[in-house]
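What follows are several structures.
What follows is calculated from the coordinates using simple rules that are stated; it is not laboratory data. Everything numeric here is computed off the predicted structure, so don't read it as measured data. Cβ atoms are built from the backbone, for glycine too; each structure is taken alone.
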Structure 1
Amino acid sequence: MNEYEACRKWLRCDFSSIPTGLLEKAYGPTFDDIIILAPTLDDYKKEYIDDGNCDGDCESCTYRECEDSYYEDVPKIPSWGWVFVPREGLDARWIRNNARDIYNKCGIIVYETDEIGVFLGINGAGYDFYKVHWLPLYRLRGLKWHEG
């Protein structure tokens, strides 16, 4: 089994897929009970400033463009119609403890609710998610279920 196949198997076997429509029904229109663990608004503001999108004087800013951009780029319900819940407590703890790296290195948003626990979402569409998100997560997790 090559690395790509091992990654697909890991995702299929160790994660449950939940349609985002179910989250919409469960958490209503505001999604107040869904917490974004990574990226945080503060992390996003730093990136927003570093990218030259504003002068970085957040105290006197009245426009809050970075906040609007954050909620557009990091929605409480990702644009891809599914979220992924780890089935094992060990994976859930690892995800919670590495949320920032998971977002920064894999582009996967890390969420949490009291009812579901930790779960993952991708705000994107139209490209190979395994190549861009899941393989980097498999590698970051340190898994070696593949040969070669």
Structure 2
Amino acid sequence: SNLRAPYVLIQAFALQCPPATTDDASEPLPQGLIVNMIDQRILKLTPEFSTYTIAKMGLWALTQTAAQGLAPNVRVNGIGPGPTLRGARQSEDHFARQRAATVLGRGANPRDITAALGFFLDSPAVTGQFIAVDAGQHLGWKTPDVLGVE
């Protein structure tokens, strides 16, 4: 599931991760980084995919509690993509409209997501955080629920 597999993988990773070292300023330097792929839906809930949304909310809670429990050896963060790749049951037209309806008038692409990952890789003092890589979709700009249309 969207929650069980990350839970099991986090536990296994933590058991084999080396302990934190120290940096040049004698600050703890975690040796592990876990980045969970969550979803921007945790910021803008939707009833259309309730079981998926509930699982992703659980993954966000797991991300935060794992960040607390695995520190200082492991940092745990999350990335929440918006419309990035067309779903198997989604038409090209619907996907294009979904991307165009974001605040930035575009969706995300894999490079945008890897840029967020790069930020986490380069930020040893960041843990328990979430970055929405969704072109502002979570702000509810022109989404059907805001416009009152389907």
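1, 2: which one has P(r) over Cα pairs in 10 Å bins from 0, in percent, for residues 23-70 alone, as calculated, at 23, 41, 26, 10? Of the structures listed, the value fits 1. Each of 1, 2 could give distance in nm of label points 7 Å out along Cα→Cβ at positions 31 and 119, but the derived value 1.1 comes from 1. When distance in nm of label points 7 Å out along Cα→Cβ at positions 87 and 135 is calculated, the result is 2.5; to which of the structures 1, 2 does this value belong? The structure behind it is 1. Between structures 1, 2, the greatest calculated value of relative contact order in percent (Cα under 8 Å, 6 or more apart) is seen in 1.
Taking Rg/Rh (Cα atoms, Kirkwood Rh) as the measure, the highest value among 1, 2 is held by 2.
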